[in-house]
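A.B. asks: Structures are listed in the sections that come next.
Bear in mind that the values in this text are calculations on the coordinates, not laboratory data. Being a predicted model, the structure only gives us computed values, none of them experimental. Cβ atoms are built from the backbone, for glycine too; each structure is taken alone.
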Structure P
Amino acid sequence: MRAHLILKDGTIFRGRAPLGFGGGGEAVFTTAMAGYQEILTDPSFAGQMVCMTFPEQGIYGIHADLNEGTRPWATGLLCRRLTFSPDHARCEGDLAGWLKRHHIPVMTDLDTRALTQHLRDQGSQPSLIWTELDGSLDAGVAKAKALPDMTGQALCAEVSCQDRYELNPGGAFRVAVLDGGIKLSILDQLAAVGLHLEVFPWDAPASELSDRRFQGLFLSNGPGDPAALPGMQKEVEACIGQLPIFGICLGHQLLGQAFGGRTFKLKFGHRGANQPVHDLMTGRIEITAQNHGFAVDEASLPREIEVTHKHLSDGTVEGLRHTQLPIFSLQHHPEASPGPHDAHPAFRRFVELMQEFHHA
């Protein structure tokens, strides 16, 4: 079926909608060459249609153990070509059929190179996959112009767990996990370093998160604008000084705000499995997995907060630590699913921080 991708600024790209229906969301691009299933099921992509810069998608099919969430959270897949007959001995189905079952729209035959360049130059923005059954192109342009921007959107409630649950009982340290849209591989990494996890919904109060039974607090990744979550920020702020804290992505941004800093929207964000980060503490360059559209404003941070990591492409903040309290955070995704494992030691560092704090 013929279709058009219509951006909020009125730009139109031609293509096809092979599943027979369209949809909408913020159009963003990722430079990851593989990992489409992990990307589409990452809760941090809620509200976004993902443009894959690698041209061929669906090559190795779908595998249940690659899911990062309970279902696909991205609102659309934008790609050049889609393979309907995957070639992998252990695949459990094809990408198109999987997306159709979850009613996630796909646009193919798209000039993803031109789209990526446009988003890079003009910024990520709301968009629509508009099929020939949806009406006139003019009607689609008008509808796209009325779409809400990602700035100001609070999406954690859509992707967070609804009730508290536990994982890996008997771990060396009991850790509270604030779920703003956590990836399953992050939970796996926390469990792999021997932590007993109690996972709480996004709106859990500080009184629960900093209860005496916990030796640490983990703040997860998640979608949307961190500045639209004043309630979460207030509860995180109340936990500062109570126990060691480690934040990733949205958790990092919430900590930055709780410290008194500000966040801002990046023009097109950092999304991919090949993002270079400078660890200012060790001097090492790490190649990292990333998925974020907002960043912490370094100039807004108080003196007791030290920037530990910076993105080598634009100098934005990629890591923070409190100089007096056992708190640190990373903007990138050290679990690297998909992606390189350069930043994996961060999970062990969290354990060491708790050991030092509780054995002091």
Structure Q
Amino acid sequence: MALYSIFFLFVLLTVLPHPSQSITANQSQFFVLMKASLSGDALSGWDIDGRKPYCNFSGISCNNQGYVDKIDISRWSLSGQFPSGVCSYMPQLRILRLDHNHLYGNFFDSFVNCSFLEELKMSFVYLKGTLPDFSPLKSLRILDLSYNLFTGDFPISVTNLSNLEVLNFNENPGFNSWQLPENISRLTKLRSMILATCVLHGRIPPSIGNMTSLTDLELSGNFLTSQIPPEIGLLKNLQQLELYYNQHLSGTIPEELGNLTELTDLDMSVNRLTGKIPESICRLPKLRVLQLYNNSLTGEIPSAIENSTTLTILSLYDNFLTGEVPQNLGRFSSMVVLDVSENKAIRSTSN
């Protein structure tokens, strides 16, 4: 039996895939390239002379077959040119985190070979240049390219990434003007869509109501127009909705937003919204932040809001609200900020 077990183990070891000598050499070579082209104290622990296996390098991990599957050098304060062709050297790379460094170089085109890549995080890197077609990255779940300086067309190809769960292009003001396509709703697994300050124009497509996995939707600081689609009220898992500083969103606030029972943060300030504040949103059971300032809202503050046990911030200033501030506002919650100033006819009950 012992002899059989040894024979079985031998067969197993010969059958299981292991990196060939060429792959091992390629992986080692990429770390040599990284250390040569990047500067920063955090790389001093990498022994590229071979005395220490690269799978034991800080920020590096390998799978059971010895392939590098994660590079995480985020917040290492590195500077320089990140080598191109990372997945040519590391064909089973799943996670690449380069955020909070100062990198340059046109290495995005080489990512099309990264068929196993699930997470790409490059926020606060201040990269310049245009972006490629992301369609080949079929395994991608997290794409965070926020706080960069990209130019050219926004990569609409991200709508082809059906496994995507996080899409973050926050603070990329250099893109050409673009619109959210109707087929953005194909991203049915998307939980977080942050497209703030990235030169979005046009309307919010009603098809967004099909993205029911969304918990975070941030489209603020853009140039969106037309009305807020009532279909947003179908996003039953939504916790955060930020549409502020678009300046041209108009029409009334949809009553359907009152169906968002998981919502904690709602900000639609600095737009052209008119009509009354819907009572339905004032009854939301988990709402902590409600900011609607600098619009053209009219009518009274709904009395239902004084029954909230969660509200901490209420900003309604610079509107055309009338009547009195609800007398018991904040009685059941730990209200931190209440600003209803600069309304034309609103008055406090204390007067």
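A.B. asks: Who wins on relative contact order in percent (Cα under 8 Å, 6 or more apart) among P, Q, i.e. which is largest?
C.D. replies: P
A.B. asks: Follow-up. For distance in nm of label points 7 Å out along Cα→Cβ at positions 200 and 264, which of P, Q scores largest? Walk me through the numbers on the way to the answer.
C.D. replies: On the way: P: 3.2; Q: 2.1.
Largest one: structure P.
A.B. asks: Assign the value -6500, calculated as helix-only ellipticity at 222 nm (-39500 (n - 2.57) for each DSSP H run of 4 or more, over all residues; to 500), to the correct structure from P, Q. All intermediate terms of the calculation are to be shown ahead of the outcome.
C.D. replies: Working: P: -6500; Q: -3000.
The read-out comes from structure P.
A.B. asks: As an exercise: distance in nm of label points 7 Å out along Cα→Cβ at positions 104 and 192, calculated from one structure in P, Q, equals 2.2. Which structure is it?
C.D. replies: Value 2.2 for distance in nm of label points 7 Å out along Cα→Cβ at positions 104 and 192 corresponds to P out of P, Q.
A.B. asks: Still on this structure: Taking mean count of other Cβ atoms within 10 Å over residues 56-63 as the quantity of interest, name the structure among P, Q where it is greatest.
C.D. replies: Working: P: 19.0; Q: 15.5.
Checked P, Q; max of mean count of other Cβ atoms within 10 Å over residues 56-63 sits with P.
A.B. asks: Given that percent of Cα pairs over 27 Å apart, derived from a single structure, equals 45, which label among P, Q identifies that structure?
C.D. replies: Numbers: P: 45; Q: 56.
Source structure: P.
A.B. asks: Given a value of 3.6 for distance in nm of label points 7 Å out along Cα→Cβ at positions 144 and 304, calculated from one of P, Q, which structure does it belong to?
C.D. replies: On the way: P: 4.9; Q: 3.6.
The read-out was computed on structure Q.
A.B. asks: Work out the source of 3.0 here, i.e. which of P, Q gives that when distance in nm of label points 7 Å out along Cα→Cβ at positions 120 and 152 is computed. Before the final figure, lay out the partial values.
C.D. replies: On the way: P: 3.0; Q: 1.2.
Only structure P yields this read-out.
A.B. asks: If distance in nm of label points 7 Å out along Cα→Cβ at positions 72 and 256 is computed to be 3.0, which of P, Q is the source? List each step's numbers first, then the result.
C.D. replies: Working: P: 3.0; Q: 4.0.
Comparing all candidates, it corresponds to P.
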